[in-house]
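Computed from the coordinates by the stated procedures, all read-outs in this text should not be read as laboratory data. Keep in mind that this is a model prediction, so the values were computed, not measured. Cβ atoms are built from the backbone, for glycine too; each structure is taken alone.
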Structure 1
Amino acid sequence: MGDYLTLEPSAGTGQLARALIAAGHSPQELTMIERHHALAAALRKIGPTIHRCFLDYAEDVKGRAVFPRIVMNPPFRDVRKHIEAAHSLLDRGGHMEPATLVALVPVTFEHPEAEHLETLPPDTFSTARVHTKIIRIRR
């Protein structure tokens, strides 16, 4: 199909994208965004990649691009900005199912539309020293 139905902003090393692809998701229906040059180059080997700051991208395409599925592990330091930017791009886009955003966030993060799915073990991001949870926002 190739209409880029799933977005992974701030894709980093592509671990979430690889997990999606391993679970059967088409790489051609996945858009990854990464600002770091070397990481973006590596991501291009697994699927469509935009080499850009996600916050700038979201601002530029607001009202012109939507994604029915967003999966993300945003930078913990700017988690609120990244979730809001992703939320601005979340829309069904003509699909029957609700648009869904799933994110790994610090356990202290709150959003009025977020459903708490799971609290991860404290050592999941031990190098960052951040205790995380998985949330879902549906629209």
Structure 2
Amino acid sequence: MRNYIGLIHKDADSDYGVSFPDFPGLITAGINLDDARAMAEEALALHIEGLTEDGEAIPEPSTLEAVMADAENQDGVAILVGVKTEAKRAVRVNITLPEDVLKAIDAFAEAQGLTRSGFLVRAAKHEIGHAKDDPNDNYADTRLGA
């Protein structure tokens, strides 16, 4: 289990907001402190799951000292938000692709902010999911070992 710093913010006439300095843009909220904490755990878990599925790196948790040293974070109340991370073992593979396809993959991945591996993981999962969802795709049954 990893613990990340969440910062609770509360303005007058608002719910309790939670932001994560290690994951810019990830925010959630709850109607009370307990709800905010529960929502923070769920939001963080889903965000990390999405990063993992996209083949993106999961940042190491920052220290409380590092988070609170940033002037932007000093208005928040720091809490530890735990998340279970299943380390999926990455396996290096060697594949052969036509040069034009590789160039297209690299260009598309870069435009989307992905690595080549992240893009290929996303593309493979998309195709597998599509094949499983199409009842008329008999070829998918043989390809997926069904």
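Given that relative contact order in percent (Cα under 8 Å, 6 or more apart), derived from a single structure, equals 20, which label among 1, 2 identifies that structure?
1
Between structures 1, 2, where is distance in nm of label points 7 Å out along Cα→Cβ at positions 53 and 69 highest?
2
Figure out for me which of the structures 1, 2 the number 7.0 belongs to, where mean count of other Cβ atoms within 10 Å over residues 93-100 was derived from the coordinates.
2
Name the one structure among 1, 2 that Kirkwood radius over Cα pairs in Å of 15.2 was derived from.
Computing Kirkwood radius over Cα pairs in Å on every structure in 1, 2 gives 15.2 only for 1.
With FRET efficiency 1/(1 + (r/R0)^6) of positions 5 and 101 (r between Cβ atoms, R0 = 30 Å, to 0.05) derived from the coordinates and found to be 0.10, which of 1, 2 does the value describe?
The read-out comes from structure 2.
Assuming -6500 is helix-only ellipticity at 222 nm (-39500 (n - 2.57) for each DSSP H run of 4 or more, over all residues; to 500) as calculated from a single structure, say which of 1, 2 it is.
Traced to structure 1.
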